[in-house]
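Structures follow.
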Structure 1
Amino acid sequence: MKDCAVPSTADAAPTNAPPSTCPATEEVLEGGGVTRVSRVGDTVRRPVRSWTPAVHELLHHLREDGFDGAPRALGLDEHGREILDYVPGEVGNYPLSAQVRSESALVSAGRLLRRFHDATTSALPRGLEGWQLGSLDPVEVLCHGDFAPYNCVFRDGEAVAIIDFDTVRPGPRSWDLAYALYRFAPLTRPENGDGFGSTSDQASRARQLLDAYGATAEQRAATVAMLVPRLQSLVDFMQAAADAGDAGFARHIADGHADLYLHDIAYIDAHADVWHRVVVD
């Protein structure tokens, strides 16, 4: 397909490109959350944000470092939207398919996250600025910030790529690992319709993901300690955004998303001994 991109600029400002001769057919993609995401041919179009230049710089860096598990940034279109590669495969939207719930998906997700983290280390320290969210101490890597099935692409039962880098921030590996356990194990209470498995099953899957990641004993302990703070930060972020007038997050709260996380926080806290025994010890 002919590419309709124009080169990205330093501030990612919309360009005054002439009308495109490319096909105008667009497909709104499922799972865009509070952001409208469309597919045009073999590309994805997303609104530009103030942090888009940092995202594009990271995506270029990942390619240069040999990491192929993320889309390429292709510039901006005539409407001022960013253009990214469309990565073929299944995105793990809820309800999760059997493929996304499989052991191979779990293990490959852990390996994919490790490869991503390792590839970002050489982007520091120049990658410390320009993100939507501030840095967290200790800064070890650039965290994806939302590593979950719905931000991974799966093919043949394995996680092969990560998408949506809006919440990248410098921080500790445990920030991403804690959320990965919450979403992939998944560490959810039985009443959460997105979850599955017994508490024992969840703990076992959590250990498998950390094994696949190659987590050290120190990283395992830090990840388990991060589980509750990580989810609480999500609730706090949603509430702050809604209070600031963000209609998308206000709708999420009205739909009970914050309460769901709070109930899962209570579940995780109540079974802290299980996570420590199976995942850390």
Structure 2
Amino acid sequence: MANQKYDAFLAVARRGSFKAAAEELGYTQAGISYLVNALEKELGLTLFLREYGGVHLTTEGRDILELVQAINADEQALATRVRELAHREGGLVRVGAFTSAAIEWFPGIAKAFLARYPKIDLKLLCIDDEDELVDAVWEGRADCAFSIAPDRRHLDAIALHTDPLLVVLPPDHPLADAPVFPTEALAREPYVQLQGNARPSEMEALFEANGVTPNVRFTVDSDYGVMAMVSAGLGFSVLPSLILSRPLFPLAALAAERECAREISLAVRSWETASAATHAFVETAQAWVAERYPA
């Protein structure tokens, strides 16, 4: 049931390149070009401007982008539902997750899930950029995802866990053994900022809660890169408790004077259209997280 022309159109729009889209979908570049040309001919519209250095959506292409995303997601949901109705079991659940959820939660949840549903396959998509993670669910590339901001696309979501944001320091820092990290130090000490692809990470909420602006000295796009720099004594940072469960580098972690946390949810595009296998995964994840963090 998959519409290869829609898949090709969405991949080229997402990647800005026929070559990159071909690599993502496992086609030849000529194959992607053929599918896009066929869709343009079928619709009677030019969807892309082919220019040196890349391709860009035309006005018409932008106008139909969200509609094609919705149709593609619905067709994938239909294919999954038909497969389930035909076999009454089996299927595939594609789970999006940021690094800490992928490392600390997914293996345990997957083990519990597969013990109960051995004929349902799981696919983990590791996506650290929150916007891309939410888009993956909205566009149908993921059936569900652990998310910090499901409201951005008005996804259906259930809250799983409140994850404290902690100040991390080198272990020999003078404040490493303090009961809390002072607010004035949040503004004074050199800060190693975790930066998302499109915007500052949710860690900046801690500074807003304490009414200060950080003294940003370094910007890093990796949790573990931040840990390495802090451990080396280059400054302090703010990271969620979940990623600090098993740090790869020596670190001290403590709360700020005014504590702050992020809410981790498990999101789907729609509960009504989510497959039975996806519902089963969500229920398993809920139970597993509740057992790990008893109230």
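Quick look at the numbers
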{"read-out": "Relative contact order in percent (Cα under 8 Å, 6 or more apart) - structure with the largest value, from 1, 2", "value": "2"}
{"read-out": "Which of 1, 2 leads on mean count of other Cβ atoms within 10 Å over residues 129-136, largest value", "value": "2"}
{"read-out": "Origin of the derived value 6, 28, 36, 22, 6, 1, 0 (P(r) over Cα pairs in 10 Å bins from 0, in percent; candidates 1, 2)", "value": "1"}
{"read-out": "With mean count of other Cβ atoms within 10 Å over residues 113-120 derived as 14.5, matching label from 1, 2", "value": "2"}
{"read-out": "For 0.45 (FRET efficiency 1/(1 + (r/R0)^6) of positions 177 and 225 (r between Cβ atoms, R0 = 25 Å, to 0.05), calculated) the corresponding structure among 1, 2", "value": "2"}
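Each value in this text was obtained by applying a stated rule to the coordinates, not by laboratory testing. Computed from a predicted model, the values in this text were never measured in an experiment. Cβ atoms are built from the backbone, for glycine too; each structure is taken alone.
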